[in-house]
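A.B. asks: Listed next: structures, encoded as structure tokens.
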Structure P
Amino acid sequence: MKAWNASEILQQAGLYHAAYSNSASGQNIFELSQRAEVAVVIGTEVENIIYHYFACDRDAFYSQFGLTDNPIFYDWVTSKQTAISFELVRQLCELTAANAAVLAINNPEFVANNSTKLADLFSRMQGF
């Protein structure tokens, strides 16, 4: 993320993006009940990004891209739907793209199974 000039905040979010869930290992590093403690260590803005990245109902949220400039955030943890800032939408898009890039670098199977879907998603993310 540093190489493509992501903000320092987003670079930090990239480092901690799996703090609440790591699908590769199936383990949580932190529980959601520890959000305040995590925020003290990494900062509230970084913690807010990684919480939203974790809690995002991606199918519901990303399906709006290309249809509206103000997608509603679907939080699968709380079952709430909320408006979030354009900046947070942008940050979630960039973090999603970075994560997909990392997964694709050494995983031809990931590329083969997801390239069409990701190309579509990334083209619809362009406004953000």
Structure Q
Amino acid sequence: MIEEFKQFIARGNVIDLAVGVIIGSAFTGIVKSLTNNLINPLIGIFLGRIDLSNLKVTIGEATFKYGAFLNSIINFFIIALVVFLLVKVINKVVKTAPEETPDEPDLSEQYLSEIRDLMKEQVKK
């Protein structure tokens, strides 16, 4: 069972997925920082408030923190935009990569062409 687990972990897909999750987590931190430190103050200039996360409405005893929700929406759209652009670039690179064509024919084609040339020489004699 330990051997099977080692084989499972060593597969490329699992490692790629783990790397993707780690990078995604780090990227989420960057996007949150971008939203909180750059975008929210910019939006706050127009709204008259710098910190959107403190925007809230109280109805009775319930408090609705719609500013934090707005931060989450902004984060989502930034991440979605970056993923969209990343996929678009990757698709462009994959489509434009020329397929490698072998410079010389494989061994069987070489042999067949040599046999053909020898047969042509014998017919001429």
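What follows is calculated from the coordinates using simple rules that are stated; it is not laboratory data. Since the structure is predicted, the reported quantities are computational estimates derived from the model, not experimental observations. Cβ atoms are built from the backbone, for glycine too; each structure is taken alone.
A.B. asks: Out of P, Q, which one gives 5.8 for distance in nm of label points 7 Å out along Cα→Cβ at positions 1 and 105 as computed from the coordinates?
C.D. replies: Working: P: 1.4; Q: 5.8.
That value comes from structure Q.
A.B. asks: With mean projected area of the Cα convex hull in nm² computed per structure, which member of P, Q shows the largest figure? The partial results should precede the final answer.
C.D. replies: Details: P: 8.1; Q: 18.4.
Top value of mean projected area of the Cα convex hull in nm² goes to structure Q.
A.B. asks: Moving on to the next point. The value 20 for relative contact order in percent (Cα under 8 Å, 6 or more apart) was derived from one model only; which of P, Q is it?
C.D. replies: Working: P: 20; Q: 13.
Considering all the candidates, the number was obtained from P.
A.B. asks: One of P, Q was used to compute helix-only ellipticity at 222 nm (-39500 (n - 2.57) for each DSSP H run of 4 or more, over all residues; to 500), and the result was -17500. Which label is that? Spell out each step's value before the answer.
C.D. replies: Working: P: -17500; Q: -24000.
The value was obtained from structure P.
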